[in-house]
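K.L.:
Down below are the structures I want you to see.
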Structure 1
Amino acid sequence: MKYFRVNVYLTIKIFFKSLFYSISEKKKDDEINKILLKTSNKKKISLTSQCRISFLLILKFLKEKFTKKNEIIFCAYNLPEMANIASNLNLKIVFCDLNYETGFFDLTKLKKKLNKKTLAVVLTNMFNTYEQSKELKKICKKKKLFLIEDNAIYFDNYSLKNNKKIYSGTIGDFSIYSFNIMKNISALYGGAVTSNINDFHTCVENELLKYKKFNKKILLKQIFIFFILKIMSVKFLYRYIFFSLVKVIHLKNVNLFLKMFYPSLKFKVIKFPLFYFTNISKFSKTLIFNQLIKKKHRLDVHKNRKIKNIYYYNKFNKLNISEINIIKVTDFNYQNFLDFPLLVEDKAMLNNYLLKKGIESRSYHYRNCQKIFSKKNKILCLNSQKYENQILCLPNHNKISFEYMNYIINTISTFYLDRRKKKKIN
């Protein structure tokens, strides 16, 4: 009983359909714009080659417009590439720790970090609720600060208010999106930014005119990775060939291959790569179009993942294992995780144990960026460091069966039960 933990939502059928699809650029753009503007409740949109390029363009605009402000606030537990963009633009990065119970900003600490130099706050949708995001928006509005909402992994998540869907991405003054290979709308490479600020989008469109065409070699490399992942997801091949390889890589800690599985591990503080300054490819746009228009499929994917998130959540809550902390979920439509997160003690030992039992989990998520970017290399954001050390994500996608989920849950329970017995004996 082995299942590939990864799910590439882009199908082979959509890939080849998009490769040979004939549609005018205007119709394609109009449809993409209509859907993204509706879900983000914004009036203007710009498509980019990556989510981080959308972020780069926002920061450049704000920096040039508000020259007396130079501080940007991040939750310390984050994607280091995003903080690196602010660093390369010579902005002062202020890291705020998260609340261990909720996985969201510690708002008490955040308020103390706001001052006349604060330019913007970055809201990274990760574990947060709609209500928490609205509370952060109120704080920013009161202080007249821009809120940048990173909606890379929350796309299609929503909160139901008065029988109306309010989507993630509607709260920020700027909302950024990712359509990279592992996202639920996967275009290999791609991003977008929406806002209601007209002169921002004018600046963006002028900036994008200076950008080159997307690098074909990089796109071909991503296509190659896409097909490798699709081959690995074939049940027979994964169970009898690829899982053994994945297991050895993890147990032997083969760093070269681990970096391929977890790109955050190969992060280095570097200057902007040249391929950043490129436009989204026509092929990526077609991929986005052909996935966005399949609304029923998107709803089915969202519903399937939600049901399994609820199942994991309820099962682990009933087990009440002291060595496991579960991030509180109040709305499974909004907090609809791509993988189900647990905070666990002895993560490395548990992950190795799971691998030996035929279970692949995600043992690396985001990083404590405060530790990475601090010149003193001193850990100040302790909860963010705990998240980096403790978070383990369980597979959750349409190919994961409830039988397999029960097997995962029971195996984790057995691991901690056995450890307790050993401690008593010793």
Structure 2
Amino acid sequence: MRILSVTAGAGGMICGSCLRDNALATELMARGHDVVLLPVYTPTRTDEENVSDSHVFFSGISVYLEQHFPLFRKTPAILDFIWDTPAVIRAATGRGVSVDPELLGDMTVSMLRGEEGHQAKEFAKLLGYLKQQPPFDVVMLPTSLLVSLAPALRRELARPIVCTLSGEDLFLEGLPAPHKKEAKALIAGHAPAVSRFVATSDYYADFMAGYLELPRRQIATVPIGIRFDGFEAPAARDAERPFTIGYLARIAPEKGLHLLASAYIRLRRELGLPPKSRLEAAGYLAPEHRTYLEGVTKALAAVGLDGEFRCHETIDRSRKIAFLKGLDVLSVPSPYAEPKGLYLLEALATGVPVVEPRHGAFPELMEKTDGGLLFAPGDVRDLADRLLELYKDPARRQDLGRRGSDGVRRHYSAALMAERTLEICAEARAAFAGV
């Protein structure tokens, strides 16, 4: 099967969606399928071999210029080439790009207007390029925020469109009210051009059916999967190592590092966790969230615990695996109801048990892997109590880690993700041919 898979770059950030798209494309290629993983906005950044195409469409620079300066909506493509090259885009976005929806409302709506928006020229560039390529069998879009591509791609390529749903409600909810309303209406308006939507969990399939007013039968579930190279659990825990609680995700309020820090303070100051303990964090830190991290550090410093906390920020694959192998438990207590949770799969694959809020995709992930405990969302006391349970019972920690490692390999592999994706692509092709 020849597949066009669009993937959305995020500047210098290693994002879960980029990792998913890259892992899926890698697995499909390994099975002999011809996959073109085509970035939009910026080149993608991954911590595995990057299999994405060298072209970048809807360059973040061009999209911005066309949004704010009408002159650039008419410049010739040969001139745009200067700032559409991956090297120039990386230079402009390497230190991060703003994903604050409050600042991106107008641009989001314009992009969702598709060929009627300010970025109409970018649609023409993409379609012109694709019509010169060998025919594809199916087109996959990475998010409903790019669903405005669906009508044009379906019309020009005469192929079915499959669109992933993987957390865009968080961005949409952050838009100013008028922009949010219009953006959701535009997504719904483009939905008929999509043959199948794909959610990363059953929870998210149910949620997005209501949120975007989509027919539930049109949404399939393909759980996110990972490749397990290097994620084997260590042979034994170092008995001299301090009890270490870890956090691996973007450093941002919606991921809940502040809640974990508050739980750690309670553990140390009220519940008897010994001084020889550690709170370790790692993950991408956007410039606009540096004050957030400073606030977390100050809260720990106020009770004399800042010396027990360390934030590594972005780490590559080898350092990530080493980071995970140094943990006793991982918790990303997200106040937002997460639709996937890639970081949990990686922790479980390394034999590290997890403690997560009882919402979003986490309950079904825990049911399938049996690799951790759930707590009441937003409840710092309950979170601290669950972490204390695991501190006091090393045998239970080890058992949960072993179960989680086995469970994630049974239910959340890149191989299973690829198999299910191929099934859905085949169904979409058959349905499209019968139209």
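Every number in this text was worked out from the coordinates using simple rules, so none of it is lab data. This structure is a prediction, so every number in the text was calculated from the model and none was measured. Cβ atoms are built from the backbone, for glycine too; each structure is taken alone.
K.L.:
FRET efficiency 1/(1 + (r/R0)^6) of positions 290 and 394 (r between Cβ atoms, R0 = 30 Å, to 0.05) computed as 0.25: which structure among 1, 2?
P.N.:
It was calculated from structure 2.
K.L.:
Using FRET efficiency 1/(1 + (r/R0)^6) of positions 34 and 410 (r between Cβ atoms, R0 = 25 Å, to 0.05) for the comparison, can you identify which of 1, 2 gives the largest number?
P.N.:
Sorting by FRET efficiency 1/(1 + (r/R0)^6) of positions 34 and 410 (r between Cβ atoms, R0 = 25 Å, to 0.05) in descending order puts 2 first.
K.L.:
When volume of the Cα convex hull per residue in Å³ is calculated for each of the structures 1, 2, which structure yields the highest value?
P.N.:
Top value of volume of the Cα convex hull per residue in Å³, among 1, 2, belongs to structure 1.
K.L.:
Moving to a separate point now. Could you tell me which structure in 1, 2 was used to calculate distance in nm of label points 7 Å out along Cα→Cβ at positions 138 and 226 as 4.4?
P.N.:
Clearly, the read-out refers to 1.
K.L.:
Continuing with this model, one more query. Of the structures labelled 1, 2, one was used to calculate relative contact order in percent (Cα under 8 Å, 6 or more apart), giving 14. Name it.
P.N.:
2
K.L.:
Between structures 1, 2, where is distance in nm of label points 7 Å out along Cα→Cβ at positions 274 and 402 highest?
P.N.:
The maximum falls on structure 1.
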